[in-house]
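Structures follow.
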Structure 1
């Protein structure tokens with residue numbers, strides 16, 4: 001049974017290229033959705049379907065992180081050259 005597998009995004013499967021029937025089969029799902037009993041069983045096994053929030057840090061650190069990109073620094077230098085020249 002596919003629901004006993006630990007299927008994740010990082011498993012290397014190109015889900016978007018698979019036929020719909022193959023995806024349903026692999027995930028042990030049906031087109032109409034899960035039955036209430038199956039949904040409760042998966043909820044008990046896997047927990048809530050939610051993403052963990054990552055701390056972004058302070059707004060100042062987010063601002064400074066923009067300057068890690070070479071392209072951003074290049075554009076700043078280019079704009080300085082244009083203003084001075």
Structure 2
């Protein structure tokens with residue numbers, strides 16, 4: 001299912017897309033909570049913080065530029081990455 005979530009995150013371009021992606025993320029959590037690395041609000045928010053903190057290094061490792069302004073797509077990527085971030 002996480003592959004489907006990764007695929008869904010690539011389609012996020014608008015606010016409406018992000019709302020739909022978050023709905024899918026919530027459904028995934030409801031069905032597979034035990035598979036999420038961060039399955040409490042506290043650990044998930046800590047992971048969101050860590051993902052955002054590490055984002056410049058991730059961009060550099062992927063040969064991408066750090067976006068000056070965040071996008072709806074970037075927010076979806078961060079929310080998804082936080083589900084598995086250790």
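Taking mean count of other Cβ atoms within 10 Å over residues 19-26 as the criterion, the largest value within structures 1, 2 is that of 2.
Using the calculated result -14500 for helix-only ellipticity at 222 nm (-39500 (n - 2.57) for each DSSP H run of 4 or more, over all residues; to 500), pick out the matching structure from 1, 2. Corresponding structure: 1.
Name the one structure among 1, 2 that Cα extents along the principal axes in Å of 35, 28, 20 was derived from. The structure behind it is 2.
Taken together, the values in this text are just the output of simple stated rules run on the coordinates, not laboratory data. None of the values given here were measured: they were computed from a predicted structure. Cβ atoms are built from the backbone, for glycine too; each structure is taken alone.
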